[in-house]
Structure I
Amino acid sequence: MSTVISIRVPDETKREIDRYGIEVSTVARKAIEEEIRRKKMDEAAKAAEELGDYLSKIPEEQTLQWIKEDRRTR
């Protein structure tokens, strides 16, 4: 399923779109998809940073203990 989205552009922009034969729907779709990808990457980077902040609060000795325990259970 799809949804129609319309935009308003200045007359000059519309003339140039027509002059250069730009497929507005294709360009707009790609631009929107790229912006969504960027937003997702920003969101993931923020989550990774928050996770790093959280994990950095765990004492190194605790981390080493967990690693040793995990290796013993293998």
Structure II
Amino acid sequence: MEEPKKTLQGFRISDLSREDLTTILSDDRIKDFEDLIQFYSAKKSSKVIVTRNKHDYRKIYGEIDVLTPEEFLSR
């Protein structure tokens, strides 16, 4: 059970409220619901999304950083 605990080190878990979920459901800039949840979670906590598919987040560029794993690791 120690390995899963190590995985969580360095990550921040953000809470989303009912109000957040209502906002997420009305946001049509990102088509995929899971991507929207990731965007709003990142917006509340880290201000960055790390993804292999930056294209999915093109409509929110400027609100938070959208980086590939390589870009993130080179920071």
Structure III
Amino acid sequence: MVISLEAGEFLRIESDEGVDVRCEAGKLWITREEDARDVWLKDGESALVDPRGLTLLEAVGLTRLRIGRPALG
């Protein structure tokens, strides 16, 4: 699924499975409940979001991202 977010908009993720997040354009901030390590993604970078707890993705400027199931293997 491809999603476009304006600066300051966020997406809330709560899932029983891991989620693959890829920043296709822009810059994205990922923060997780009870995890002091934040993740920053820019054009072409991706991260696997752990399924435990609440995760927030926030756009820093106009951002296009793709979320989906992690690749097997």
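Computed from the coordinates by the stated procedures, all read-outs in this text should not be read as laboratory data. All values reported here derive from a predicted model rather than from experimental measurement. Cβ atoms are built from the backbone, for glycine too; each structure is taken alone.
Using the calculated result 17.4 for Kirkwood radius over Cα pairs in Å, pick out the matching structure from I, II, III.
Working: I: 17.4; II: 13.5; III: 12.1.
Structure I accounts for this read-out.
Tell me which structure, out of I, II, III, gives -26000 once helix-only ellipticity at 222 nm (-39500 (n - 2.57) for each DSSP H run of 4 or more, over all residues; to 500) is calculated.
Working: I: -26000; II: -12500; III: 0.
So the calculation was done on I.
With distance in nm of label points 7 Å out along Cα→Cβ at positions 39 and 55 computed per structure, which member of I, II, III shows the largest figure? All intermediate terms of the calculation are to be shown ahead of the outcome.
Values: I: 2.8; II: 1.6; III: 0.5.
Structure I comes out on top.
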